[in-house]
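Next up, some structures in C-alpha cells.
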Structure 1
Amino acid sequence: MTNDLFDYNLTEQYRLCLRISAERFTFALHDETGKPAFYSRDYSTDRERSLTANLKTIFKDNPFAGRTFRHADILLANTPCVAIPREEFEEERAESLYYGCMPRENRQTVFHHALPQENPVLLYAADRTFCQLLLEQLPGAHICASVLPVLEYLHRRSLTDDQRKLFVHFHDRRMDVSAYEPGRLLLHNTFRSTQGADVVYYLLYIWQQLGFDQQKDELYLIGRVPDQEHTLRELHRFLAEVAFIHPAAEFKRAAYARGDADFEIQADFALS
C-alpha cells in the first residue's frame, strides 16, 4: 500500500524492511497498532547504472533516510548463498569457505547466518561500499540475503506435521526450491523459471532425487507460477498434494498479508 499522507515523523514505532533488487528498492513498514498498520513504497532502479549509483540517487532527499525505526532489516534479493554444515563451520574461516565455492571479489564483505536448530550455516557476500552507504543512511540496520527470512519461516512451517515438504518460491524470473523434513532443511537451490515446462521438469526431478512420496509428501507454491494453468495440470498428474500458499490465509490477515507484497518481506515481518 502506498499513502502520500504517511507521517514519517512516526517511523520509530515501525519495523522497516527494505528489499533491494536490480529492478527496485522496496521500503515496507509494519506496526499492527500504527495508522496505517502497513505502508510500502517502491523506487525503480536504472538498470544501466550500478546498485551503488542507484542507492545514492534513491536516498537523495529520501524521506526514509536517517530516520529511527523500531527495527530495520535490509534484504538483498538474489544473493547467492553457500551452505556449510554447522559442525564444520568456523567463523574465522567464513571468507575462505565462501570463496572456496564462489569467485573471489576483493570488494566484498562475507556474512554468515546460522539457520534454526541443527541446520546449516549460510554464507553470503555483498559489496563493501554498498553496505557502508546503506548503513550510513539506515544506521543500525541488519543486512542479509533475502532468502534468509524465507528459509527461517519455511523451517517453522515444516514443523506443522510429519510430512516432508517441497516449497517453491517464484520471484524475479527465478524459483527458489527448499525441501524439508520436519525441522530439517534437505535442499535449497535456485533455478531460472520463465516457462512452465521447465518448472515441471525441475520439480519432478528434485522430487525423485529426494525420494519423496507421490501420494503423501507435499508441494507448496508461492508467488506467480509461469504458465500456471498448464503447470498445475502437469504437476497434478504426478503428485497428489499440490497447494498454494496464499498470503491472507498464511499470515492470518496481518496488515502485510497482501498478494502484491514480496514474500521475503512478509516472512521477515512474520518472524518478528
Structure 2
Amino acid sequence: MTDPLAAEVRRLRTEEQLSVRQIQARTGVGRDRARAMLRGVPPPAWTRRPNAKDELRDQAVGLRLGGLSVPVVAERLGVSRSTAYLWLRHLPLDPDAAAALARRRAHSKAMTDARWSAHREARDAARQETIEAAAAWVKQLRYRELIAVGAAIYWAEGTKAKPWRPNDCRVRFVNSDPMLISLFLRFTEAMGVDKRTLRFRVSIHESADPAAATRWWAEQVGVPVDEFQPTALKRHNPGTNRHNTGTGYRGCLVVEVLKSTRLYWKIEGIMKGMSDGVAAVGR
C-alpha cells in the first residue's frame, strides 16, 4: 500500500520543485525521513550549489575544442592535469586539430633550435675540449691506481655478499657502460685473472634485439659470440615508460669470474684499506 505522506513529499519535490527544507516546513516531516522518502528523486536545479570551478570547466572545454592538448589546458588554467583530464576526457582531439597541434609543436621546436643552435654548438665544443684535456692529464693509469679504481667501481657496481648470504663471494660485474666494462676487464687482468675464467652474458629486455646486442658486446670485449652464455631476458612491462629503447639499447653485460672467492676477498681488502686511509686523513 502506498504511503500517502511519502507520495505527497515526492509530489512536492517533482511538481512544485521544493527543497528538502521547504518540504519539511510544509509536511512536518523530519529531515532524515524526508531524504529517505526522496531517495532516487533528483533535486531541482535551483537547489544545486554553484561550483567554484564551473567557469574553469567551461573554459577548459572551449580551449579543448580550440585544439589544445590536456596538459596545455591544465597549464593555461592553473589546474592539475588529472583535473583537466576528468573535465575533458569526453572530448578527444579531432584529427584536424591534432594535426594542427603537431604542426605548431614542430614549428616551435624549429624556432627554439634556431635560437639556441649557436649556444649548443659552443657548449658541445667546450665539453669536448674539457674531456680531451682531462683525458690527456690522466694519460696512463699506473698499476696501483688501476687496482684502486677497479676495486672501487666493482664495489659500486658489482655484486657483493649479503648479510643473509655472507659466503656468496663470487665476482660478478654488471653494467651498460662499455667504458666501465673495459676498465673492469683491465682491472681483472692487473689482478692476474686468467681470461679463460671469464664468462660473459647479456642481460636485456625481451622487447629488444638480444642477438644484435650480443654481437655488439662481443665486439666491445673482443670475445667470439659463440662463447657468450645464454642471454638473460627481462620481462617487458608495456605500462613502464622506459627510455632505454630503440637500436641504441643493448642491455647490460654481465662479466663473471669463475672460482673468484679469493679475488673477492682481495677487492674487499683493497676497499677496506682505502676506507681506512680516508678515515686516517680526516682525523
Structure 3
Amino acid sequence: MATYAIGDIQGCYERLRRLLEALRFDPGRDRLWFVGDLVNRGPDSLATLRFVKELGERALTVLGNHDLHLLALAAGNSRRAKENTLAPVLQAADRDELLHWLRHRPLMHFDAHKHFALIHAGLPPQWDLRDALSCAHEVETVLQGPDYPDYLDAMYGNQPDRWSNTLSGMERLRFITNCFTRLRYCEADGTLALKEKAAPGSQTSRYLPWFAVPNRATKSTRIIFGHWSTLGYAAEHNTWALDTGCVWKGQLTAIRVRREKPSGPISVSCT
C-alpha cells in the first residue's frame, strides 16, 4: 500500500487524473493526501470535489483558503464573490452534500506512524506540534458547529498578525486560520507577512519563509504543505512544498509519503 501527497489542484480535475495514472494509483490499496485548495480558478472544481469525496477513507484532504472561500460564499458571504469559478459547485444538485463534507475536513492532519504532518500553508514559529493540532481543532470545532456562518463571515482580514495565548474570540480564530491557509512569510518573532507572495529572495529583507525561521518549534516535525506556487517544489528544513502551479500552467506534483525519506517528486505538466 502506498500513500501519495498531492499539491494544490484548484479544479484541474483532468490533470489530477493524469497524475494518478502516472502514479499507477490503485484505489483498492493506495491512499491519497491532498494539501488543500481542491477548488477555484481551474476548469472543473465540481468534478474534483465529487471525485475526492467519493474516494472516502482512501483520501484525506486538509482545508485551504480557496476551500474556505467556497464555504463562505455558500454561507452567504459575498466578499470578493466575483473572484472565483465556483458557480458550478454552488448550483449543483448535490451542493449541500458536497459542502457539508468539505466543511468537515480538518485544517491539519498528523500521522504518528509515518511521522508526517499535512497542512495547506504554514505554521508560526511559536507553535509546537501539540499547539498546532490544538489550534487547528479550535477552528474545526467552530466550522463544524451550528454557528459556522458567523465564522465564515468574519474570517477575512490580516489582523492580528502576531500570536499570543491571550487572543480570544474571532481574533484568535482568524489568526489560526491565516496561518493554516495563507501563511508564506513571517518575521523571526513570528509576525505574519501575509501580503508577501513572491518567491524567496524577492521578499522584504526582514521576512523569512515560515519554515526557515530559526528555532521554529516544529523543526523536528516533518511537514507537507502547498499554497505557495511561486516557491514551487522544495524539500528543505524538514518540510516538503508541493504547490507547483498547476492552475498557472505549471505542474501538478506528488510525493510518496514514507516513514523513511519520501520518494519523488512525480509531476505531470499542466500546459
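None of the figures in this text is laboratory data; all of them are computed from the coordinates on show. For clarity, every value in this text was computed on a predicted model and none was experimentally measured. Cβ atoms are built from the backbone, for glycine too; each structure is taken alone.
Laid out as a table, the results:
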{"read-out": "Read-out mean count of other Cβ atoms within 10 Å over residues 173-180, computed value 24.1, structure in 1, 2, 3", "value": "3"}
{"read-out": "Structure with the greatest value (metric percent of Cα pairs over 20 Å apart, for residues 125-196 alone, set 1, 2, 3)", "value": "1"}
{"read-out": "Among 1, 2, 3, which structure scores highest (criterion: volume of the Cα convex hull per residue in Å³)", "value": "2"}
